[in-house]
Structure I
Amino acid sequence: MTSSSKSVTRIVADAYVADTGVFLRWFIDQDGFEHARELQRKLIDGSTAIETVDFARVEVAGVLRKKGLLAGRLTAEEFTAAVRVIDDIGVIVHETTADRLERAAALAAQKNLGIYDALFVQLARELDLPLLTTDLRLSRAGEGSARIDVLHGVKKPHPA
């Protein structure tokens, strides 16, 4: 799908592989949450497909416990419901098979990526879909391995 304005033409994918940071922004107002929630709405109405790796569920639950429940941003009931949302709204979840893990390990070694990040990149490669992330470092490190898009609204880190 293509959207166009006077000076900018932007390609919008109908399907993405999404990493954990995208899912977290469905619940926590961090840079890029508006775009993440727009994609969530499109997933629910069927105009976009989102796919991910199986361990994203555990990562989301762990971070939401810390940044949501323990920080007072989510109630216990909201937290408990949130850990199911990936499955409940139709994200396609792919198993981390031994073969996929081996290919991701090779990619991690080649590109100096963490194994979790490499698994997201590997899935995007296998499915020939763009990886949507909130991780600017991952977007740079993964260049040439898969198409990697940063969630709109995610700002570059401030210099130390």
Structure II
Amino acid sequence: MATAVPPKRAALAGALLWGLAMGASALAALLVDRWETPALIRTVAALFAGGGAVAFPVALYGARLLAGGARSQPAFAAAFVSLAAATIGFTALFFALHYRSYYAQWHAEPLTRLWTIQFIHTAAGAIYQFAVLGLRLYFPFGFAALFVGALMSMRFVRQAR
């Protein structure tokens, strides 16, 4: 497990680049769709950039754990799947937290039974909404970036162990 920890420079540089790529993907998709609310475009792009930035080091660790030291094809597959899953997962989490912050004003007192039920259902609704409406913002640019990101991460995946 300790050998799967990625080098700090690779993790930080990758997080910056991957975050920028995912934010740019969301921004481009929103501009192509001709969204007319600049404040919301910035918020959505920031959520996607933040999700990508946090996801990259976790994905690199996961890929090194799954296929560290393996040949090119397994390393690419591990990097591709880990990067996709972590990016979608963290972006959905950030979206759910942002969604929940809006609806918090109508929720019960924190840490009560009712609040817990409201929190779980609000988060589940947000994740469902992200799956239906948010995932499309990764196409086509984010999906292309996923191939490039997985190819570039392969070197670091193969170095583990």
Where does the value -0.41, -0.57, -0.65, -1.00 come from, among I, II, when log10 I(q)/I(0) by the Debye sum over Cα atoms at q = 0.10, 0.12, 0.13, 0.18 Å⁻¹ is the thing being computed?
-> II
When distance in nm of label points 7 Å out along Cα→Cβ at positions 27 and 115 is calculated for each of the structures I, II, which structure yields the highest value?
-> II
Output 1.6 (distance in nm of label points 7 Å out along Cα→Cβ at positions 67 and 147, calculated) maps, among I, II, to structure II
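Once relative contact order in percent (Cα under 8 Å, 6 or more apart) is calculated for every structure in I, II, which label goes with the largest value? Present the calculation step by step, with values, prior to reporting the outcome.
On the way: I: 27; II: 33.
Between I, II, the highest calculated value is found for II.
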From the coordinates of one of I, II, mean count of other Cβ atoms within 10 Å over residues 35-42 came out at 10.8; that one is structure II
Looking at structures I, II, which one was helix-only ellipticity at 222 nm (-39500 (n - 2.57) for each DSSP H run of 4 or more, over all residues; to 500) calculated from, given that it came out as -12500?
-> I
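Say we calculate volume of the Cα convex hull per residue in Å³, for residues 75-130 alone for every structure; which of I, II gives the highest result? Walk me through the numbers on the way to the answer.
Working: I: 111; II: 77.
Top value of volume of the Cα convex hull per residue in Å³, for residues 75-130 alone, among I, II, belongs to structure I.
One of I, II was used to compute semi-axes √(5λ) of the Cα gyration tensor in Å, for residues 19-82 alone, and the answer was 20, 13, 11. Which one was it? Present the calculation step by step, with values, prior to reporting the outcome.
Working: I: 20, 13, 11; II: 32, 12, 6.
Answer for the origin of the read-out: I.
The numbers here are math on the coordinates, done by the rules we state, and not lab data. Everything numeric here is computed off the predicted structure, so don't read it as measured data. Cβ atoms are built from the backbone, for glycine too; each structure is taken alone.
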